[in-house]
Structure I
Amino acid sequence: MTGLDRQKAFTGTKPVAEALQFDEARLAAWLEENVPGFEGPLEARQFKGGQSNPTYEVRARSGNYVLRRKPPGKLLPSAHAVDREYRVMKALGGVGFPVPKVHVLCEDDSVAGTMFFLMDKVEGRILWEPDLPDCAADERGAIYRAMNGTLAQLHSYDPAALGLGDFGKPENYVGRQVARWSKQYVASETEKVDQMDRLMAWLPENLPPEPPARLVHGDFRLDNMILAADAPEVLAVLDWELSTLGDPIADFTYHCMKWNMPASTRGAGTGTLIDADLDALGLPTMDEYIGWYEVATGYEVRPYLDFYTAYNFFRLAAILQGIVGRVRDGTAANENAAKMAQLVLPLAETAWSFARKAGA
């Protein structure tokens, strides 16, 4: 493997960065008053992998938990919505979808500096490389089946039945996402990328027909889920910051980006299946993977695949540019965040190549 070993770089915890520390005694006292069964004192350590909302392992006398909070400092509009994460995870946990159990949301900034919520820590594996180098071939295929089925399950729910009928505007999801990430890209821009300018003009004029609105995760990928230690089973889906009501095909095709992800040897936090021997690895082709999802959901993905791929690479480029902007502003939560700048251009180039295939 060349470049960054993502499994090693992003697995586990580290001491809490100085800019992201809080008063542990004050937090423990508040949790004892507001979480049944919680007992301090507590010790907090920061997870290495978080790039947006700082996430901490909280070890207490009553057990191990995870705390997720807004970062301090200057924030982009509508970003870091931990209250929305808490709400959606609570709703999904109630119908048996695999999420960690959430305990409490605290909107009082005096407790830990910013809004946060506390959830159970789910023990298992977080795998960072899409070619699953530490797994056997038969398990690799089973893990991909489990991921695919989990996302299809999410997209099967009627949002109103979950109590989430007002969790977002169901209409024009992709159009609004293009507008949102265009605005946030411009707010975070550190250098001119011509392809991003072209995409911001082309995407709004070429939107596909909308499928029925569903709850979408917004960042569904291998390293945002916890797998059982000894089985190809999804125990918990993490990082619901971008979840809303919207286009399930957009959500699914984002998940498929690894088959076309530009390779990076500079330490950027993405993985790729480009040049991988899928058959030898026991992994499906992207077309096979799309077929599994289409059968499970009834949605037709292939007719507008090039548009959705262009859209998702544009969106990811804008998200990573937002992280670069937080490096500029001194509020980034991930020590590898500065390296994200190196991926914005290749992501934009890939997005524009698919836009060209779609007729741009």
Structure II
Amino acid sequence: MKNELQRKVEQLTTLMDLSALVNSTLDTREIRRRAIEAATTLVNAETGSLLLIDQSTGDLFFEVALGDKGTVLNEIRLAKGQGIAGWVADNGQPVIINDTRSDPRFYQGADKKSCFETRNMVCVPVKTKEKPLGVLQAINKKDAAFDEDDKNILSALANQVASAIENANLYHELKETFYDTAQALAETIEKRDPYTGGHTQRVMNYSLEIGRTMGLPDNEMEELRLAAILHDIGKIGVRDSILLKNDRLDRDETVLMNQHTEFGAEILEHVRKLRHIIPGVRNHHEKFDGTGYPDRLCGDAIPLLARIIAVADTFDAMTTDRPYRRALSRQTAVAELLRFTGTQFDADIVGCFVRHIDALKEAS
């Protein structure tokens, strides 16, 4: 009796811990990983997995799997309705299977691929009131057969997981809508100048490749993405006679064009959620030796986002046609970046970008 009570307390504590996690993170990978850890702990199973429904095809795929064979299971997809998991997803009912080999619904392909033997399992649906999201399963009870208590506690866990995944999905949909809106705004500004079509997208892609090569954390990558998308938003304040001139700008026109960095910063000041990316927008034309604009910053005093965008922006400008010159080859543009390393550009950032370009060349 005492051992049973202790087990119930431990199960409740595990569920409460997951609930706290659900309310504190919108990282779906972390939610899923912890959910599987909780599932295997709650019912004392060897391993477990969370299979999610591909909303476009109805297939189930192993988004997370733990245990010795977890890496292999992560690669498996089940057609709609296939296997015990497919049946649970379609019918929305939990099942306990204590002899999988005798169940005609059991899909042996996963075991064959992973060289793993599934003896028994408990499988429960993960769903909200509106739609099914997937299934949660625990595999191979360590000390006995799965029972109704295991099914019930796993179902309670699945409800928590469903809520967490749904909230995270909604958050990411809103975030992507925000990014798409920013991208649309930037592309609207580009429409004023036919020679810069696609510039924003390319600068964003180059910047993100530099960031990945540098190993920037996720939060800095998100800031970099937004700053790169909006780096030229201030050009909305530049007159068409300057922005669309089919020749090199004279001295006075250059002064007016250079104000676009300040205009961009002023525009973003009015959006509280975007103020943290202002340094990347305002200072992406600074030079490492302090001769850039608008603030004549030098070296590490130039914000990191701005130093990255400066390399990406210049490379794209060199490798695309302009009214007054043809595009340079990638090889020539890279040579120019290297030539001005330490004066115009941060050497470490140029190095990261060149490694990315070299990797693309090798891949092709």
Structure III
Amino acid sequence: MKLLYSNLKKGEAKVMTQNLDDLWYLSAIIEPKDIVSGKTLRKIRAISNDEKSKDATKKPVFIKIEVEKVEFSKFSSTLRVFGVIKEAPDEIPLGEHHTFNVDDNTVITIIKQDWLKYQLDKLKEACSEKKSSLLICVHDREEAYFALFKKYGYEILTHIQGEVQKKREENIKKENFYLTIISKLKEYVERHKIKQVIVASPSFWKEELMKELKDNELKQKIILATCSSATKNGIEEVIKRPEVREALKQERTAKEINKVEELFTEIAKNNLAIYGMKETEKASLIGAVKELLITDTFIQKSRSENFYNNVENIMKTVDKAKGDVEIISSEHEAGKKLDGLGGIAAILRFKLDY
């Protein structure tokens, strides 16, 4: 995402989206009562004396809305911002509803009455980080998964299967599956400009693959790790391994997973953690929240079920008490685990007595 202009004294930030990750960030930044403006398509009826001959055509116009609802869809790669029109050309009545469909290369201006620290952090993070440069491959001698890390989780690029040579067919030449994997690694490294590759497998399969790898430049980018299976669960397992912590420390996904793991560790010790809306709200009011963890799914739910004001008040209370607010994506397993606790929880500064 590009920050084209900002004047935080006036609460303004003008941005241009560049990829799907940016839409995820904006879904966490834009909230009800914000003002969003930009060029958009709007149906406008042609002026005519004959009521029956009026035709509506879509035209590009500049519109400013007060936000009522925000919806992000990873699958359709769109961010929809719904609201009431506050400023528009004369032929468009004020007070009507309009929807901004935000996708790649969309320019919008966001105006907030008060930018919270976590929102500014998200904006800075979105505008400063480049595309993910981390590729992960989990494999054995029969199949392999390739995944690209994203700011909102990770994307499975492909799943391939090889032909397993059986003893009775030992005289029949089979395709070398390791060479197929290596070919895919080279393809994705070049296409996505990958800086580091994590290759993981159960047992010794990764070492066998490395014996077949002759490309020294690719070898230097590879970190080996261990996983129990060559599956999607294997990817989740790998990102928790100590071998890859260094490679992942700049990745938002890994940061989120580690935060949720820290939360569950404190819960297991019955120590510095609470979860659930009521308990988190109580802790925030007495300044006990060190880190507030809340999933994007829970935020969307609160907006659709009309209790977002309560969630927003908790975030503002934590922010004013110098606590950190972490929006956790539900796209990965850690986010799903947090959703299992209700979607909102906190790591505390001190243990609560009640």
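Structure summary
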read-out: Ranking I, II, III by Rg/Rh (Cα atoms, Kirkwood Rh), the structure that comes out highest; value: II
read-out: Which of I, II, III yields -12000 [helix-only ellipticity at 222 nm (-39500 (n - 2.57) for each DSSP H run of 4 or more, over all residues; to 500), calculated]; value: I
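None of the figures in this text is laboratory data; all of them are computed from the coordinates on show. The shown structure was predicted, so the numbers you read here are calculated from the model rather than taken from an experiment.
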